[in-house]
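Derivation of every value follows stated rules applied to the coordinates shown; laboratory data play no part. All values derive from a computational prediction rather than experimental measurement. Cβ atoms are built from the backbone, for glycine too; each structure is taken alone.
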Structure 1
Amino acid sequence: MTFAAAIFALAAAGLFTGAALYVSLVEHPARLGLADAPLLAQWKPSYKRGALIQAPLALIATALGLAPFFLGYDWRWLLGAVLMLANWPYTLLFIMPTNKRLLALAPEAPSPEFRPLIEAWGRLHAVRTLLGAAATLAYLWALLG
């Protein structure tokens, strides 16, 4: 059970990190090449779909990381779980206000604040990518250690 939970925790954290990395390094930089109206029109459905994947993956990776911790008491699993779970409060406190402002904008006529706001969103999202990567590395360290 411990080994299976460990493998699944690592897989879930890796999936979260891979999705976040794709958004940070590929999707978001590519959409920044668009004009404001198409950029916002693309970001809105992309954000909603991404949230449906990343939010549950963060919780699943957290729960699965806690299982080997409680079964073996290796603090590295707890570290990974805490790092993965940190995505939730970070998103709610720092990214959600930006998300709400972006979602409130009309795609056909974004305001002048739009471009700096969407660029800030990309930087904020990069922190989620780093949290996921750190959690994944902690899980890998625990698994191999």
Structure 2
Amino acid sequence: MEKRGFTLTELLLVVFILGILILIGVPAFRNYQPGMHLSGALRELISDLRYAQQLAVTEQVDHGVRLLAGDDKYQIIEYAPEGEEILQEKSFPSEVSFHQIDGLTDSQAVFNPYGALTSEAGSVTLINSRNETAAIDIRPSGFVKITE
């Protein structure tokens, strides 16, 4: 009668090979993390800018995003006639921060009920821990896009 199964040597060889693959994979994954955090933060900021724009159009009240560069966070705000109300506040991951904010009055992108900016165009540049940058361009018409 023949027994089927793995010998201890075969199991140790498989564990050894898996260990080598993990040792190679972890540093490679960590190398991509700062770029993934930057891309995620950038896309979330764009999404929230578009969300504020959509709120302005649907509620017919100015809405916007206030960029708090010193704290590496931003707020989604409703600018109602009775006063402003902070709807949400979001922070960037620790590896991502504001690098530069150009053209936006008081570091705010405020959208009117037509979806256009109430001030001039601007751009926002984010930077990660590896000094990689990514930028968002905000046009007077309210068009928001990633720039290279």
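Determine which structure produced the value 16.9, 55 for Rg and Dmax of the Cα atoms in Å, calculated from the coordinates; the candidates are 1, 2.
Going through each structure in turn, the value belongs to 1.
Consider the structures 1, 2: one of them gives -13000 for helix-only ellipticity at 222 nm (-39500 (n - 2.57) for each DSSP H run of 4 or more, over all residues; to 500) as calculated from the coordinates. Say which.
Among 1, 2, the structure yielding -13000 for helix-only ellipticity at 222 nm (-39500 (n - 2.57) for each DSSP H run of 4 or more, over all residues; to 500) is 2.
Identify which of structures 1, 2 gives the largest calculated value of distance in nm of label points 7 Å out along Cα→Cβ at positions 59 and 91.
Structure 2 comes out on top.
Out of 1, 2, choose the structure whose coordinates give relative contact order in percent (Cα under 8 Å, 6 or more apart) equal to 20 when calculated.
Going label by label, the one that fits is 2.
Upon calculation of semi-axes √(5λ) of the Cα gyration tensor in Å, for residues 51-130 alone from the atomic coordinates, which of the structures 1, 2 produces 34, 11, 8?
1
Taking 37, 8, 4 as the value of semi-axes √(5λ) of the Cα gyration tensor in Å, for residues 35-74 alone derived from one of the structures shown (1, 2), identify that structure.
Structure 1 accounts for this read-out.
Where does the value 0.05 come from, among 1, 2, when FRET efficiency 1/(1 + (r/R0)^6) of positions 19 and 99 (r between Cβ atoms, R0 = 25 Å, to 0.05) is the thing being computed?
Computing FRET efficiency 1/(1 + (r/R0)^6) of positions 19 and 99 (r between Cβ atoms, R0 = 25 Å, to 0.05) on every structure in 1, 2 gives 0.05 only for 2.
A value of 3.6 was derived for distance in nm of label points 7 Å out along Cα→Cβ at positions 27 and 67; which structure in 1, 2 was it taken from?
2
Can you spot which of 1, 2 the value 1.9 was calculated from, given it is distance in nm of label points 7 Å out along Cα→Cβ at positions 107 and 123?
2
Consider the structures 1, 2: one of them gives 0.55 for FRET efficiency 1/(1 + (r/R0)^6) of positions 3 and 43 (r between Cβ atoms, R0 = 41 Å, to 0.05) as calculated from the coordinates. Say which.
1
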